1. When helix-only ellipticity at 222 nm (-39500 (n - 2.57) for each DSSP H run of 4 or more, over all residues; to 500) is computed for each of 1, 2, 3, which one produces -23500?
2. Between 1, 2, 3, which one scores greatest on relative contact order in percent (Cα under 8 Å, 6 or more apart)?
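Every number here is computed from the coordinates shown, using simple stated rules; none is lab data. Computed from a predicted structure; not experimentally measured.
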Structure 1
Amino acid sequence: MTWTNLGLDRWRYQKGLHELGAGVWAWLQPDGSWGYSNAGLLASGEHSLLVDTLFDLRLTREMLDAMRAVEPRATNRIDTVVNTHANGDHCHGNQLLAGAEIIASAAAAREMVELPPERLAEMQRTLAQADSKLGRYLRRIFGDFEFEGIRLEAPTRCFSGELTLQVGDKRVQLIEVGPAHTRGDLLVFAPDERVAWSGDILFVEGTPIIWSGPVSNWIRACDRLEALAVDVIVPGHGPITDRRGVQAVRSYLEYIYAEAALRFEAGLDAATAARDIELGPFADWSDAERIAVNVATIYRELDSAAAPPPDTVSLLSAMAELAEAD
């Protein structure tokens, strides 16, 4: 079985705003690869909630301008921003929402400071300029973005577990499901509209990346998302989907875990295992080199005596090796 064509035909996968219902919008950024994340807006009367900001200020301004054009009463001043997790492509635009309450899980708030935009700007100035596999890889995945001048705007309200919000006459439930993709992932669910934003619990037709794990917890997050009374799911990356998108990500995680575990038991090191695994039904998904990070994370899960996680540059270097080998 191949896991492709998981988008809903009602919404073309093209850049911009897509209306999901009255006052409910998705912002999509094809092709959904590195840094090109999705976001969302819920608006009711003069009240509004923004699901995630984007990777840099230019992209976030463009999104906010489009939202103000369709919901001017609600978006002249956005009340609330929810960051689904700590990765910069979901929170770097926070500084443009002056006066808004910024909500994230407590775990995500702690993680945000570990790779601030200043560090990404430094990597662009130094590592990405080198004539090396890593340099070429960084130019490919980060070259479209401008990290200079971004100030990390931390959440002003943190929670653990679940939190219910009211946006005008719309109920919104925030459901913490991390650690999974990162340490502080959460889902955003509008129950009356039957719409959910998954953050990076879902990459649709793109390879998920397991920065944190454990895989078993990510699978439980997929189960929780699938169990919601939801018809439409906006993934962190990729086209708008439904339960098929959840099933595909869960299948990828189960497959990669099983394949990595076989090679772990056979004594292969993580790098060799990542090169050895055939992607089978997931071979058409973008960013296949992320398997280098995924296998390394699974190996740490399988080995209680494993060393701490490698630093970000080491993980990017491992992916650069695979990407250039392809």
Structure 2
Amino acid sequence: MLAILLKTLPFFAIIGLGFIAGRARFFSAEATAYLTKFVFYFALSAMLFGFAANLDLQAIFNWPFVLAYLSATTSVWALVACAAFARGLGTEEAVFEAHTGVIGNVGFLGIPMLALLLGPAAVGPVLMVLAVDLIVFSTLLTLVITARREGRMRLSVLRALALGLARNPMIVSVVLGLAWGAAGWALPVPVNEFLTLLGAAATPCALFAIGASLAGSRALRLGAALWLSTAKLILHPASAAFFVWTFGVEPFAGTVMIAAAALPVAGNVFILAQHYGVAPNRVSAAILISTAASVVTIAAVLAIGGTT
């Protein structure tokens, strides 16, 4: 495990550097927002398009993998929601706690880190995890909150959800890349070099942006944040491991799925919590705690996966 930990430490060291820069006000909140935009719309999109254009569609649409991850995530989602109801929380808080307990930082941390640590073969399974998170669980959160507040579900809400997915640069770049690859076209050399050069900026910039954004977190509601971090870093990968075995997922893809499940809480959960005004401090604290603790949990998952 020590060897794996040493391999993952540089990734978290960059997150730490961003955190220090944010705390010292050397990197302002405005600068962090613009760096995040650069990663989201340009660098990460270039990386994803380049990966997807060279992928076999079978590497993405693997039904045992999809069913295993969907089952694992739904199980933890339901458990965390039930625990919230048992503590006397309302529907909106329960749904947000459930979302926090299962949605990991796949886009900014998982894709670049797992691709480098496990190789290009890890990209397909990680993209499938990202697709399920965005299409299934982010949609579920929005539908539940909207139905709760408006008392009914309008067609305009479903239209807005569809447009939101269609405008997400990560989804767009993956779909376009897969379409390009399915057509059997090779990327022209200048285009490939452009995507490689721009995509290479995704990993360090994304990690730095994660750290800088965490600098503004306030560690409130520690009890709830610790529970949500435990659900994300321990229960979610444990559930994934169980369903990988249940559905007979191929070992390497199963290891990637479990590692993706062990990622810390995603930053976009906090953005949603702020947008809807539901437990933003609790979510922010869970992101901070889970990111710090994931140094160990991700290394442990990769070490165990490497010995099976």
Structure 3
Amino acid sequence: MKCPVCEMDCVESAKDLLATLPTVFLPCADCSIRTLDKRSPLPTLEYAQPCSCGKRFIDEVFAHMYVIMVEEGDLKQTDPLIAVGSPLVHPGFAMDRPPFLPEKSLVLLTTRATKKTAERLFLEVPELRGVIKKGDFIPGITSPDLRSVPKVYELLAGCDVRADVFPLRTGPMVMYKQQSLIHIEFPRHGYPKIRAVEEHVGKPPVNYFIDACSGVGTLGLAAACLGVPHIVMNDAWYASAFWSAFNLEVNRGYLKIGRVKIFEQLQDMQKHPVTRDPIKIAETAGDQVIEVYQGDFHQLFSIILPMSNPVSALDIFDKKNLTSLEQVKREWLDKVGGEVFIP
């Protein structure tokens, strides 16, 4: 599959990616391991090369990046190893041990690297997929106020498209995202949001499911994989809406659909980064009807089939204000009906 960001082959279908999972981060018999204290400086400015199998323990990868960043003046030799940044592995899933990284399996979030250093890191550290300049904010929509364009991180080098894997009772699904534009949500042990979708979809599945604040489509795609015949996914942020649509194609082999028609590409959607009135971004053909919209979820009632009694997931970013949550649920039920839950 062609990557919509770098136009290279860094994205795969869910079936192809999942075929690599059993061994993707496991060492071979010849792999070496050196555990480093992340809160201390690197003892010596040295690092081991990747094994003949092409993998390297994650601490050794960080040692390599640390040495480059010291040489470029972005770090001092007294800085702790953790100052390099935060790792986002590809593919991401709940792991019980640190990984041995193959080529192009790591996106680095850093506050210290310059663009010049990031380009050197990308060229010299084979495990790197991309380098992102991290800010002191969360990228994407984090507030119900849609009047301003949200802040995003800066891609300094490489490509920042990566995938997370989520397990369902019907099998795993794969969700890609452009990490500089989307807030980070690590797959958690137990996958509570996925379990909530499974509970509310039921068995046999309900007829109509709405993922009103879809992000990259995780909950809506979960409902689709569980066999719901009609699904609507929606997000006001262009990057989320686009990746919801793109992930339909990624997981198409597990859905009852013939093709995915995407009406707008990522570059086109940048012209309307946040929208209120729903715009259809994608739809499917086949036994399942799956629609993707970009818009304010408060306005989504205008495109929902009347008297459809859907099950709706409202995965609102800020769940701390319980009074506001209850008001949102009441308004949704008044306009849409059916059943609503906040995962």
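1. Considering all the candidates, the number was obtained from 2.
2. Answer by largest value of relative contact order in percent (Cα under 8 Å, 6 or more apart): 2.
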